Structure I
Amino acid sequence: MAGLTLDRRGLIAGAAAAAAALPEVAKAAVRWSPGGLKAVEDEARASEVRGMVVLAAGHPVLQFGEPAAVDRIASCRKSFLCALYGIALRDRKIDLDAHIGDLGIDDYTKLTDLEKSATVRQLLQARSGVYIPSSAETPAMKAARPARGSHPPGTFWYYNNWDFNVLGEIYQRLTGWSVFQAFEHQLARPLGFQDFDPLRDARYGYDPQAPRFPAYNLWLSARDMAKFGQLYLQQGRWKGVEIVPADWVALTTKPISPTGRKGIESGYAWLWWGDMDPSSGLPPGSYLAAGNGGRYIIVMPAIDTVIAWQPFEVRGRPQAKIYTEDGALDRLILKVVAARQAI
């Protein structure tokens, strides 16, 4: 990606001058207010954001803090797995309507015949109807888990790590790739990730209480996360080459399940969150990958903008204010939107 000259506070150093020097990014540069970006930076700092990148038309207009710092991305990993499924579907290695029982999926807590009738499609939508303990299940997820057998497959949305972890297992069985191999060769390398080390930043996560299907944990920097968001904004294309099919991008980022939350997390699609809140004030069609503790990749196609950040993990409090304070996520996104419109 072409870059703009940034001062150490992360603001555009003379938008007009940058536009003159780099005509290919002039259109993106002049839409952004230095004062508005200063407000974004102030909000990010107050919200305990460690490293942040804002891309407009594929070019950086803000790089705040430590954009190259690598940290765990938590549940943002699920949106990356979604991309891998799109590639496998294009290559005819995945059948979305296959039943998990027919694929040989079972758990140490034996699944019922009804649970085994859940499809790959329903797992991708977090609608499997399988409600048993899973690796990387947070206390909040455990508390919200429905009673076993309370909802048939396909009828109820619940943010379910069992579904997401089993998707990793199914992917590996049907494609012959490990999730980490596919991530490296089908996403990280083609997108030119700068900070990802496959020997360091990809690890299975097992839970002693639910060890059958592990979580597939990844560590990334904000600037590499932003590249993935840009891939989706470009409908799966990168430098003129299709990485992820455009119809898969469109299908899986359109929210179908109300979540009971406000703003950009008010809806859930297929391993992506999306805005279903008419009062959010966000650009229409905005969606995001979200990770516990405050990791986010935000894609706003309506204004050709991507945001990505990693939070600080404050000692004794692993969840940053951007994650724990009510409204902090949407407030920071709206600061970015306002910066674009303010100039």
Structure II
Amino acid sequence: MRLEARVHEKNLVKWAADKPEVVVFSADLTNSTEIGLFKETYPDRFYSFGMTEQNMMSAAGGMAREGFTPFVHTFAVFMYRRALDQIEMSIAYPNLKVRIFGFLPGITTPGGASHQAINDIGILRTVPNMTILETGDATEVESVLDVAQSVDGPVYIRQLRGQIPRLFKEPMKLGKSRVLSKGDDLVLLTSGIMTEEALKVIPVLKKKGVSIEHLHISTHKPFTDENILNAIEKAKYGVITMENHTVIGGLGSSVSELMSERGLGKRLVRIGLKDTYAHGGSKEYLMKYYEIDAMSLVKTIEDLIGQKLNITEQDLIEPQIDEIEQLVKSEDL
């Protein structure tokens, strides 16, 4: 696994070169949301609104009506907390092609409660016409642009920035999960940064005899992937969801709704923030403090299967995805 820097910034400039209808909006966070290079390269397609997120959303709706495709950038909390009415009435209600990039999802920022978007999926999942995507690595940051642009309506993207791992070879696909390992003891569904965390321990768990079907989720809405249901149906001990979000309204809630609608009587355990705001700190510290890290996953699995696995932090490994993707590809042939 390798880390890559400012993936979105470089990719957006290249991707938008032959798409003059794409315009980029900033809310006084141009470099912080990796659009400074776009501003330099295409100054006539860049608009800075300052700290006026509500006005920015209304303007995005207006430009979308005129045939442009606005790519709106700011921190996620400033999107849905400050401008929800404008998102709903100016963008979602008329079902316009606006792409909303929300940076610093969950505990990826040390900024504390004022900067951590911990319930954005839960809120925006209730907005009609809204598609919700979340990136988990550099490949998804690159390919999410094509996925979003294929949607004839508004899209919200939980975006990563800075140093990002490259875990996957294949691009993101709308509405499709990635099968990262096969097994029938447990089903584990992870999204965003939680997939990298889970990959640190999955091979260790398998050596201990725990068979896990691990699915990476990048589409939160629509949430209709039949692979998820098929995996859950054969799970012996139950289902675990792991998300960088409150357990209320996000991935865990989506899975529970899907299971109840299909009558799947399995136990579900949700790993995420437990109805709480998070305080400031590094990502690693906060994941451990709020029990959403790899070792918390181990403890959850031990509780589900009723067996002590004797795994320590020293046993965790750096994620390796190449062999898994080859396995899945061969099964698809």
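Values quoted throughout were computed directly from the atomic coordinates according to the rules given, and no laboratory measurement underlies them. Small disclaimer: the values here were computed from a predicted structure and weren't measured.
Computed quantities for the displayed model
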item: Answer label among I, II for the case where Rg and Dmax of the Cα atoms in Å, for residues 136-255 alone, calculated from the coordinates, equals 16.5, 48; result: I
item: Label whose coordinates, when relative contact order in percent (Cα under 8 Å, 6 or more apart) is calculated, return 22 (choices I, II); result: I
item: At a computed 39, 35, 35 (Cα extents along the principal axes in Å, for residues 160-319 alone), which of I, II; result: II
